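Below are structures written as structure tokens.
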Structure P
Amino acid sequence: MSGHRASAGRLLVLAWLGLPGISLAAVPSPDTVRAVAEQAVRAHFELPGGRVVALAVPLDPRVRLASCSVPLRATLADAVRAAPRLSVPVHCPQAEGWTVRVQVQLQLFRPVLVTNRALLRGDGLRPEDVHAEERDVTRLGYGYVGNLDQVAGRTLARALPSGSVLTPSALGGRRMVRAGDHVQVVASLDGIVVRTDGVALGSGDNGARLRVRNESSGKVVDAMVHAPGVVLALP
């Protein structure tokens, strides 16, 4: 037995010395190929605060892999975007090496903002209006908003029911009027235009309805945001 071990040891030494006729190249197992693809996907999409689940599907049984004397390599282009299923090329990067494509199922969990209550078009977003939930963003085809810094000063372009994932397309422009702002209230009656000063009691973008207190009389009226610092009194 010791003689066999010695012979095996000599073969290893010869192989590492690069002598002709000796090769340690082996045919990678399908599991090895799949593991390389999974690791490449995890490395590509891994971010602090997120969680990546990558599962390569079994290789086509008709695929026949040749031996490879160097470590396998898999790379994803920078432009590759998260999707529920990715096709990942795994290479044997030796001369006259080979490439096989591996299908990888991807789940990419990241914190997204979800509404706490029903919100109306033109509403400004406050911290108490949303909360963060971990969601698989590969299933969010319309995108998502990950933190309140992305929505600071923005209003909603459309109404959202409670429990909705906040998306970029749901956001309108910056708020033209904020609660507490001094605004000009414009009223029109029979062709006569009257302007007065008021204080906004709500926030909103162009077209949003809010309440305004007349600074002179103290009367509260309904108004619609018309421009930055300007609201139209509603009948």
Structure Q
Amino acid sequence: MARTPRTGAPVRPIAHLSLVDRVTDELHRAILNGDIKPGAAVSIVELCEQFDVSHIPVREALRRLESEGLVSLRPGRSALVASLSPEDLADIYRLRRVIEGDLTMRAMEQMTAERLEQAQVALDEYAEIEREPSALAAAHHAFHAAILDDVTGSVDRRVLEILWHSADRYLHLLMDNLDQAPETTEARIGEHRALLDLAKDGKAEELRDAWIAHLDSSEEALRLALERQPEATEAARA
């Protein structure tokens, strides 16, 4: 039997995908860590030279980051890294409250002992981490995901990952300006312990309300840290 002629490749070459992934990961790291500053313009030509690659993987990487709200592609051959702003921060947490509040209620309808154990492991790890942004974010995500994952659909997951990564950026860049008092750190850990206790007790509405209050607390801490930034102080004086 004659083969049906192909009209085009169904997938892109693995090597190309791998290269795009590597460029994306490195740009993501540089933006989260502040190596590439908020509001900075990045040249596609310069990135190609730094990575020793063609413009194709660089443009694709920037498109991915644009979908996460981290950069904006500009006409020509550059992109603009998103700035930090109270308005952006408020939008991130407004959407998180809506989505995670709904998911929390649905998660409690089918909570399992295995999920609760995964959340406990993630919380124990979170409590031991000494203010290292990447590790803190990973453990924090693992805790939230352990409770929500069973009811998180593919669309929910894509939206949540964008929101969580956006919130992570504020955590990374504002870590030095966050309240570092031991009692403040213990209070944040205590919030998560209270969430897990409510989940273990099967108190769905109380968990949802506490979850939203936790998001309120996180947003307020980041908002205050943003105000403490030297750039924000200078802008207020201008």
Check your understanding: If we compute Cα Rg over 2.2 N^0.38 Å for structures P, Q, which one ends up with the highest value?
Key -> P
Check your understanding: For mean count of other Cβ atoms within 10 Å over residues 55-62, which of the structures P, Q scores highest?
Key -> Q
Study note, to complete from the structure: Comparing distance in nm of label points 7 Å out along Cα→Cβ at positions 39 and 199 across structures P, Q, the largest value goes to P
Revision key, fill the gap. Candidates P, Q; relative contact order in percent (Cα under 8 Å, 6 or more apart) computed = 22; producing structure is Q
Review point. From which structure (P, Q) was helix-only ellipticity at 222 nm (-39500 (n - 2.57) for each DSSP H run of 4 or more, over all residues; to 500) calculated, if the value obtained is -4500?
Key: P
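Every read-out reported here was derived from the displayed coordinates using simple, explicitly stated rules and does not represent laboratory data. Bear in mind that the values here come from a model prediction, so they are computed numbers and not experimental data. Cβ atoms are built from the backbone, for glycine too; each structure is taken alone.
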